[in-house]
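Please treat every number below as a calculation from the coordinates, not as lab data. Being a predicted model, the structure only gives us computed values, none of them experimental. Cβ atoms are built from the backbone, for glycine too; each structure is taken alone.
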Structure 1
Amino acid sequence: MRDVVKELRVERSGATLTLALDRPDKRNALSPTLVDALLEAVQTACTDGTRLLVLRGEGRNFCAGFDLSDYADASEGDLLLRFVRIEQLLQAVAHAPFETVALAHGRNFGAGVDLICSCDRRIGAPEASFMMPGLGFGLVLGTRRYATRVGAVRARRVLGDGLTFDAKTALADGFLTDIVAQHDWDTQLAQLQTATLPRLTADTWQRLDAALLPDTRAADMAALVESAAVPGIHDRIGRYREGAKA
């Protein structure tokens, strides 16, 4: 089955659901409509028999993060709501009652990296790179999930210094679970479908997740809202963008 949603391509094959970010001209930046479409698709998948969710991106990269193209025209309240919706998406993926896989290639930033981080299996192409600049404008988004993957000391260094890291470093840190060339991704997914999915029922998978994944959703949302609600988000984003250009 194949369906087309604006900015998001949705494909189903048996119990596998693939969500492909489809804004290649914008490097798959997360617009409000794309976030809403992703969140709706993940929530629906929780009750429609999905056993494997695959996230991938069209074009040169997986995701360039939060779409800042119109931030100056949005009110601070609108920006806060956008950040909240992204955190809701990240939580829905992280706590989904099935296996989730991110396929990352190209240069990835911010909330796009957080989306990868929310998945159970995080597969990167050899040339992929990652950066999370949110703290540059005071935003605490996905921080605890990233620290769970790589450890608090490494997370503090990467997030505090605004480091860009490549696929090899990401694998060594524990951020990526595998490095696989793009032309081998379909083979990797086929192995998951035939070897991994039949082993666990949906109920068992949900119990495993509950045992292994700390439920910090309320604390994560509170930290995000508190950081995003500090007055002056427009100025902070503007200063960050000017610094990035320089």
Structure 2
Amino acid sequence: MTAQPPIVDLDTWQRARDELLVREKAHTREGDAIAAARRRLPMVEFDGSADVVGADGPVPFLELFQGRDELLVYKHMWWDGAPHQGQCEGCTHIPWHFDDAAYLHARGVSFAFVTTGAWEEVEAFTAFMGYAQPWYSVRGLAEPVGGEMGHLTSYLRNGDRTFLTYSTTGRGTERVNASLGLLDMTVRGRGEEWEDRPDGWPPARPAGWFWRANAAGEAGWGEDSRPVPQWTRPGATPVESLGRRGHCH
């Protein structure tokens, strides 16, 4: 039998829960302090007139603000020439979890995705995935508009002047991915090797093991797999090849 937490009465559980709550509140307060420091970072001015390519053709990066003063951008990795199932599994996590920016808009913040892919390929991919937020190609553009992908980046606008205020990558991008936070609340967690797990828990796997699955729903990196959200899309069928080498994990 797979190991599980000890079984206790409700009062005993509540005492243990209250003890953990003290640590959780401290963690929250430290997060607030870090956010306060983040708001005090210096910023970098850059040329917001650089053209990016979206559904309406080339537009200056300044247009991504949509008239608002702030902008959040996720920079999605891209594999040129790859079929839909061959695009970055990890980056697929982000747009799939963010379908509506209404609450950001209400606070004067716009949201967009950018990637280095050619717009013709990006347009077909986003249409297949059914993404609702605006996407743009920043092909050939340097930081802070383009550059290295896989980052969540914040910008500020003052009239026609644009500024880079913050950027994070790796686990810093998890803020957009609600599924990972929810998994952290479950008793089995993410099931990944880096986690501190009790003895006897189910065998752990490498980080991101559940990003891809085959038609039977079995997680893995085989040639018949694709990013998990794609199986919910109309027309998503079993595949024979990823169309490229390597994986974004």
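Which structure, out of 1, 2, was distance in nm of label points 7 Å out along Cα→Cβ at positions 121 and 201 derived from, given a value of 2.3?
1
One of 1, 2 was used to compute semi-axes √(5λ) of the Cα gyration tensor in Å, and the answer was 28, 19, 19. Which one was it?
1
Work out which structure the value -7500 belongs to, where helix-only ellipticity at 222 nm (-39500 (n - 2.57) for each DSSP H run of 4 or more, over all residues; to 500) was derived from one of 1, 2.
Of the options listed, only 2 reproduces it.
Identify the structure, out of 1, 2, from whose coordinates Cα Rg over 2.2 N^0.38 Å, for residues 113-168 alone was calculated to give 1.24.
2
Given 10.0 as the derived value for mean count of other Cβ atoms within 10 Å over residues 25-32, which of the supplied structures 1, 2 does it correspond to?
This value belongs to structure 2.
Quick check: 2.0 is what I get for distance in nm of label points 7 Å out along Cα→Cβ at positions 97 and 177, calculated from one of 1, 2. Which structure matches?
The read-out was computed on structure 1.
Quick one: relative contact order in percent (Cα under 8 Å, 6 or more apart) came out at 22 when computed from one of 1, 2, so which one is it?
Only one of 1, 2 returns 22 for relative contact order in percent (Cα under 8 Å, 6 or more apart), namely 2.
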